[in-house]
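Q: Multiple structures follow.
No value in this document is a laboratory result; all are computed from the given coordinates. As the structure is a prediction and not an experimental result, all values here were calculated from the model. Cβ atoms are built from the backbone, for glycine too; each structure is taken alone.
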Structure P
Amino acid sequence: MKIRVSSWVSKLLCLLLLTDICFIVLHIFFLLDVWSDLYPDPSSNPYSIETDRGFAEFFQYMKEYWCVLLLGLIVVKKRSPLYLSWMLLFLYLLIDDSTSFHEEVGLYISNSLGFIPLFGLRGQDFGEVLVTASVSLFLLGYIAIAYRLGDHLFRKASKYLIAMLFALAAFGVLLDLIHIMAPVEFSGKLGLLEDGGEMIVMSAMTTFVFVLSEQVKSKTEV
């Protein structure tokens, strides 16, 4: 069974990606100090894609929320807990991005266990990796169980989502660690690549979840 793509999908993906690109261009202006007079403190510039709760981050929250909502509707429509595994993963991404969950808990663990800086990484960074790895193992374990119990459509969709999830982790975790260890002169470029890459991957995932919801709907109606 193939994942069929409707004519509106390319339009949705283009709209999401074009919005991502607009935010990336605005961030490039930020790197060129175009906004320095309006926002002397770079961390408060809402046009930077690295700013917590900036315009770009809220756009990310919206995409993650759509994924949670659509997968929740699939769970209700199918009356199956299988898609709940993916819904919980996107819900964690939404909560983590909007509340800095892994940063806060990672800092607490680092202080509690006395993690020390190593290889250019802070003790907090090791705590954050521990939190991310622990939550990921739990959620991916649930997805693995659901995969074994799922039908062909669920397995096919999960393969695509896992591939995109690894891409998201490459930008959000691996590149983030490289960003921290890199010399300060590369910070701006790596930040652009890290957060810009996350935005583009999340747009692809959001579009795919929309397609998946249509596939489940059509299969249910048959």
Structure Q
Amino acid sequence: MSGFFDIHSHFLYGVDDGSRTAEEMQAMLDAAYENGIRSIMATPHVTPGIHPVDEDKIALHLEQARAYCREKGYDMQLFSGAEILYSPAMERFIEERKLPALAGSESVLVEFSPDVAMDELDRAVEHMDRAGYTVILAHIERYLCLCRGKAAWQFRERHPRVQYQVNGRTLINLHGFFQKRLIKAWLKDRLIHFVGSDAHRTDWRRFCMREAYESLLTLTDEDYAKRLVGLQ
């Protein structure tokens, strides 16, 4: 086992509702390493067009995190990224290709309001797709419009480049018959591309990639479970 890849986390301190201090960030990195994570994406919340993105602060704190890992001897790669909250105010950032992407790639991790309407989701993803971005929808289990019937399948048919991310804690704590049936159906049809921790602190929404992987092994086959957590 080479270690888990966590595409969604908030360990950078002082930039969002994740870790608040350098010490807390270091504790989160300790916890991530202990949890078996060897590659991790820093995805602080950003809202382009509404709040300025402090790129210098994010870069500085990411380098501090990397320095701490080197000091501790952790063979853990830390990558730059963001979790972008969609709003119409970010449209010019899409047009100008100024969205903060994941590790310098064409992929962007984007979240929406849980009650986002399907037509707004369609327009937003189509706009980002036309601009050349590969959209990864963060924690799709939160969006009511994608959890109805075959909506998630139909959305992928309309937007074949879009990718879906599910939070690890959702897999660990499946609530009720309908959610479990939906998640199992998504997994059966290979609709999910990534599982991420969405970790925020050590005492709240903690790293859980190992536990999520163990849950995946009860819900789907081993090869697909490994792919979802970055083991292959």
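Q: For the read-out Cα extents along the principal axes in Å, a value of 49, 44, 27 was computed from one structure; give its label from P, Q.
A: Q
Q: Taking FRET efficiency 1/(1 + (r/R0)^6) of positions 185 and 209 (r between Cβ atoms, R0 = 35 Å, to 0.05) from the coordinates of each of P, Q, which one would give 0.35? Please list the in-between numbers first.
A: On the way: P: 0.35; Q: 0.95.
Here the read-out was taken from P.
Q: Name the one structure among P, Q that helix-only ellipticity at 222 nm (-39500 (n - 2.57) for each DSSP H run of 4 or more, over all residues; to 500) of -12000 was derived from. Provide the component values of the computation, followed by the final result.
A: Numbers: P: -25500; Q: -12000.
It was calculated from structure Q.
Q: Of the structures labelled P, Q, which one yields 3.9 when distance in nm of label points 7 Å out along Cα→Cβ at positions 25 and 153 is computed from its coordinates? Before the final figure, lay out the partial values.
A: Numbers: P: 3.9; Q: 4.4.
Derived from the structure labelled P.
Q: For the read-out mean count of other Cβ atoms within 10 Å over residues 9-16, a value of 22.5 was computed from one structure; give its label from P, Q. Write down the numbers at each step before the final one.
A: Working: P: 14.5; Q: 22.5.
The value was obtained from structure Q.
Q: Just checking, which of P, Q has the largest value of relative contact order in percent (Cα under 8 Å, 6 or more apart)?
A: Working: P: 27; Q: 23.
Once relative contact order in percent (Cα under 8 Å, 6 or more apart) is worked out for each structure, P has the highest.
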